[in-house]
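Q: Scrolling down, you'll hit the structures one after another.
Each reported figure results from applying straightforward, stated rules to the coordinates on display, with no laboratory input. Since the structure is predicted, the reported quantities are computational estimates derived from the model, not experimental observations. Cβ atoms are built from the backbone, for glycine too; each structure is taken alone.
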Structure 1
Amino acid sequence: MIYFLTVNYYSTNLITKLIGSLPSSSDSNYQVIIINNSTDDNSISKLKNQSTIIIEAEKNLGFGSACNLGLQWIYNQDKQAIVWIINPDAYLPENTLEQAQLFFNRYPELSILGTIIYTPKNKIWFAGGRFIPENGAILEVDLLTNTDTDYTNCDWVSGCSLIINLKNFSECPLFDYAYFLYYEDFDFCRRYANQGHLIGITKKFSVIHQPSSITNRNMFNKIRYSTYSYLLTLEKYTNIQIIILRLSRLILFAIILFPTQPKIAFGKIYGIYDYVRNNRKNNS
């Protein structure tokens, strides 16, 4: 059984398109789990049916914590399941589900798998992630264009299309609750890779994604959350020298951007403030 897990934040129209890209046959071996992060969005309820379950978050939990609700629910139902975490603003090309089922039958050793992600104009949006701990670089790298292998090992994959093979985990895998939005996918991958789990990315099947169609609705919050999460990630996976260097760059960029892009500048400053405040709280 494949469970598609997605998070709703005023995204009913987008999720409708996602569900519409799945096979319509009643005997298809999949189920859709929607975590409703927008409690007053009653329109999402119209999508509920035999193959689509809606779990109410009761408040906006952010991406990772909302996914955790779904992961725990699925794990309690089926500890052998394949969980496909997918953005609400993404959808599947034809015949993708069948290809995914065959893929995991062939490569059961993979614990976490990312897929190549295209934009609606058929341009590559994500094709692999690398991490250089010596300088804190978290990179998006095309690992797939020049390879013919069914999958390629990588350091992290995008939460836009992240597939988890539950049977390889002795307990339910979860995102770190400290992240509200951004970099939770990187942390998830690195944390479980450090426990010995195999992470890969494939171009044997794909998803189509309209980049930032949700998060760009509020640029200030987008930059604030991403800045905070970035600094938190550096703290977990690098050292104090790298944190100071990257923090200094963020402050410099914020100062440069103030005259022309104040929302982005203020977002960076508030993200830095959130990180420093929480750091002090945790160390007090």
Structure 2
Amino acid sequence: MDLKLKNKKVLVLASSRGIGKEVANKYAEEGASVIITGRNEDVLKKTANEINQKMAGEVTPYVTDVTKKKDINRLFGFVREHFGILDVLVSNAGGPPIIDFEMSDEADWYDAFELTLMSSVRSIQRAIPLMKENGQGRIVYIASSSIKEPISELLLSNIFRSGVQALCKSLAKDYAKDHILINVVGPGKIKTDRLISIDQKNAEKHHVELETWQDNIQKSIPIGRYGTPDEFADATVFLGSYRNTYITGQTMLIDGGMVNAY
């Protein structure tokens, strides 16, 4: 299927590794020009080189800390200079840390607010004018399955990602007339370094081996296994493509049937 992304201008935030990297890779595979971002310049450049060596699209790295307003502003200045327009924004950020509610400090909450909520508010706010000038746009926010069914140990993620989901639902109605389609994707158990790290912490907490913990989790997933970043990226890129012409304001979980909520 032609996703109509050839020569489109795409920005994928937090894309030097994990599912963000695989999403950027898929856009490049479809012939789009992609700006990828991350905080570590060496890792970011390595990712860009890796994708550029095997794909038709052009991938450009740009060092950005999405928790900092000045970095977001600088990034979008570069987007305008480098692309002139913007066809697609994939709003992504690393997950906030696991906290103990009773022991948490207010700094934990403010840090998660900047990382998870404000990074998306700022990037979407800067992307929309570029898309309006372009006459069209696609925005996809990468959330978590916790926006449908809270995950007890991911309290900060549960709260702030749900806020971005509400933002996207509201904006989808406001900007449909401008041909800007806005959707949310929620990964379930996608096998990334972050998932393995969370599994390790949970295994230690429950005094079991990591393999035992992961086997039990995978048994609870109807498909019977963790998802892959590649599988997640396929669905994400379709929603953030120009083959998608009538889906907006929606939340789609990519979770192998794990979540019980509708």
Structure 3
Amino acid sequence: MTLSPRDLLPGRLVPDVGRYLGEYAARTAAARARGHRTLRYGTAEPELLDFFPVPGVPRAPLMVFVHGGFWQESGRHQAAFAADGFLDRGVAFAALGYGLAPAHRLGEMAAMVRQAIRLLAHVAPALGIDPARIHLAGSSAGAHLAAMALLPGGARLAGVTLLSGLYELEPLIGSTVDDALGLSVGEARENSPLGKLPPVLPPVILARGEHEPAEFVRQHAAMAATLTAAGADVTDLVGAGRTHFDLPYDLTDPATPLGAAVGEQLTSRRCATLT
């Protein structure tokens, strides 16, 4: 059965999606004014990331953020809205850009994210960051791509935060989201991290807003159950009163359960090398 827009589209649960997108862009612009470097991690045109250093903090931890947009919208210009909050806590930040549909396939996007993490780990000393303290976070489509980075062949990560993600893509076939993706059954299965996670994982924070479409709620629960059954160190959160679009604001707010969990993860020394 094809998912209905009501079950799939988070914008139907908020009065003004544009307000959030405008806030993301404004906060990103403010962070950029503070100082950043744009780094190329691959040869394709969209393979760029914005790196925000922490001056005076040697071997700082790094938070890499992967934006959402149903794999077909948004970009680096809206993805550094949380940068200031991390920098103020002594954590470097990277806003990751990647190719979008329909010009790029899902497998290409997942490969781009993994390549970017490998590059950051390789050049970490030159950037003033600790290669053993690289954390990855993603929201919506970005959460899916961050989860894909956990599969065998991925990079060494100290922690992962997955916000409001979809982790099983076959139900998207035939939906309005699939208009740009054009998923085949094989491609959807190949790019579904649910059921493919390796036995060794870094700590995972899995969160969603209280007010999310039904499919996001279902898939969050399925991922939580899978991680728990695998014995992963998983923190399962539902942001009270939060939606798909304002939950990410809690990433750097220690007064919220999500912000507190992220802060605790950033101080952890455990990491996993995924092979």
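Q: Among 1, 2, 3, considering only mean count of other Cβ atoms within 10 Å over residues 130-137, which has the greatest calculated value?
A: Values: 1: 13.2; 2: 17.1; 3: 22.0.
Evaluating mean count of other Cβ atoms within 10 Å over residues 130-137 on every structure, the highest lands on 3.
Q: Same structure, new question: The value -12000 for helix-only ellipticity at 222 nm (-39500 (n - 2.57) for each DSSP H run of 4 or more, over all residues; to 500) was derived from one model only; which of 1, 2, 3 is it?
A: Values: 1: -12000; 2: -14500; 3: -9500.
This figure was derived from 1.
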